[in-house]
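Presented below are the structures under discussion, each in the form of structure tokens.
What follows draws every value from the coordinates through simple rules; no lab data is involved. Every value quoted in this text rests on a predicted model; they were computed, and no experiment measured them.
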Structure 1
Amino acid sequence: MRQTSTVTKLLAAGAAVFALAFGGCAQLDRPTSSSTSRAGASAGPALWVVRDEDSTIYLFGTVHVMKPETVWRTPKIDQALAASDELVLEITEVDDPAAMAPLVQRYGLDFKTPLSSRITPAEKAKLEQAAKVIGLPYAAFEPMRPWLVSLQLVIGALTKAGYDPEAGVDRMLKAAATAAGKHITAFETAEQQLRFFADLPPEVEMALFRQSLEDFEVGAAEFDPLADGWARGDLRVLERFLVDEWKAEAPGLYEVLIVRRNQDWARQIEEKMKGAGTSFVAVGSGHLVGPDSVQAQLKRRGIASRRL
């Protein structure tokens, strides 16, 4: 049996928060399940902290799509969020698809070059089958650039496996912070996030499309071990899925979506620490594990982090 690639796992867990904005496009019938994640009986997802004399910054790795029945909030996470003055996300529009629409149209659609002119007849046939599952006519894909089709396929495969962008951890944290009246800010703009994909070299963009199309056929059930590892705070599982495999399978994407962004976020955190206050930083889990993590970038700047 073929395996789901690390590309799909990473897009969902650590490098595509903006894909949440496309969740409404994948109108699949979500499987029902009576099972509940064992996360409630474990230490819970990993949480780190960096401090100086007048600043405290919590670092929390998220999963951008999640099964609704998963229990992941712990007293430790809730206490850290309650103590924080602000929530810092990758982008602030995690729960606002309408805000993404004009940017998707600008960077994700190409009416002069239909998708069918970029792909093989065999790929077109596979995509037509995937379109039926997602509940969209194939014609809806024709004006899309390959990277945008890839995200639609990733969300479709995950939704078919029972995951839901509406249950994404980022959205849940934003809702809690909003209800508590906390300031909400972000490391990046929605336009920046989209351009990470829109500006990919053509050969990398097509490789992403082809892998996502293959993964859709396989399904995304193999995302379960990653989601369960995240819920248990098992960093070995996260690093294997989100760093080791991705660097081997898609080093170009890893450099663009992880390394460069982690370097920039560490710079922003260093600037934030020159002020005062308490912040809760919530970004995809792929950014907080491995030798290129945000914590590793902070260490290179002389800033130590500690897991709680």
Structure 2
Amino acid sequence: MKKFTLILCLLCAVSLAKAAPVSGTFIIPGSTYATIAAAFTDLNNNGVSGACVFLINANYSETALNLTLSVPTASATFPITFKMDPAQTGANPKIIVPAGTAGATDGGIIIAGTDYVTFEKLDIDASAQTTIEWGYALVKRQNVAPFDGCQHVTIKGCNITLNKSNTKATGIYSGNHIATATSSLSITATTDACNDCQFDNNAISNVYIGISLNGFSALTPYITYDHNNEVGQFGGNVISNFGGANTAAYGIYVTNQDFINIMNNIGRINKQAGGNPPPGRCKFQCRSSL
């Protein structure tokens, strides 16, 4: 009986140790987290108890599909940051995205209702795949109230390359739905929307749509529209080689947004032989409640 009790206590101690919330600064790959995926798993399972900074080695690459971050405990006090180690020189770390499922909702990094998270100089490369819809995606945490949208998400300095033969391939995307389905949700609170997010200094290429922000089509007074998002305010995004088929294509497309700020961005469409742009409509479209 004593041996059984001792083993049980040891198992409980190990379980409690694994369940500790995350805080501090970590190197990837390192002794605590060998991969970005491992850090995501720990954050999702255990939450945060302080500011978390993950410094990723220059020239690092990792193969991953649908890396989903869903951490309801992240906050202004307990922010999460993934970025290239500023003490190093070299190429940005990169997520190489393998093939997804045709017609599904697949991406590189999916932010599901996590607030106060920053991704800086972390590239997404899905150029070899025709089944990837998103580079970075911001969606709701769940499909029942509280739906929990993304607040204060920053994506900056990233190179995002998809495969524009998929007409849904979007570099940075936000949607009024969960990660695994695109059915629109009838959200009820301002915290269910996608608010106060920033997208700056990104290079987005070989996509059908560069940046697409899609809020809830609410009735006045628009309190459940997305609010205060900005695209390029603190450094323009360069969106190149987008569109190309008969389906309408946009460098930047936003809908159901209130107080959105779009500036400094550059759109470049590759020309075909003879100097003509590729077929389809390629333009910037901005729609808001303003």
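Between 1, 2, which one scores greatest on relative contact order in percent (Cα under 8 Å, 6 or more apart)?
Answer by largest value of relative contact order in percent (Cα under 8 Å, 6 or more apart): 1.
Matching task: -3000 is the computed value of helix-only ellipticity at 222 nm (-39500 (n - 2.57) for each DSSP H run of 4 or more, over all residues; to 500). Pick the structure from 1, 2.
It traces back to 2.
Out of 1, 2, choose the structure whose coordinates give Cα Rg over 2.2 N^0.38 Å equal to 0.97 when calculated.
Going label by label, the one that fits is 1.
A value of 1.00 was derived for Rg/Rh (Cα atoms, Kirkwood Rh), for residues 96-231 alone; which structure in 1, 2 was it taken from?
Structure of origin is 1.
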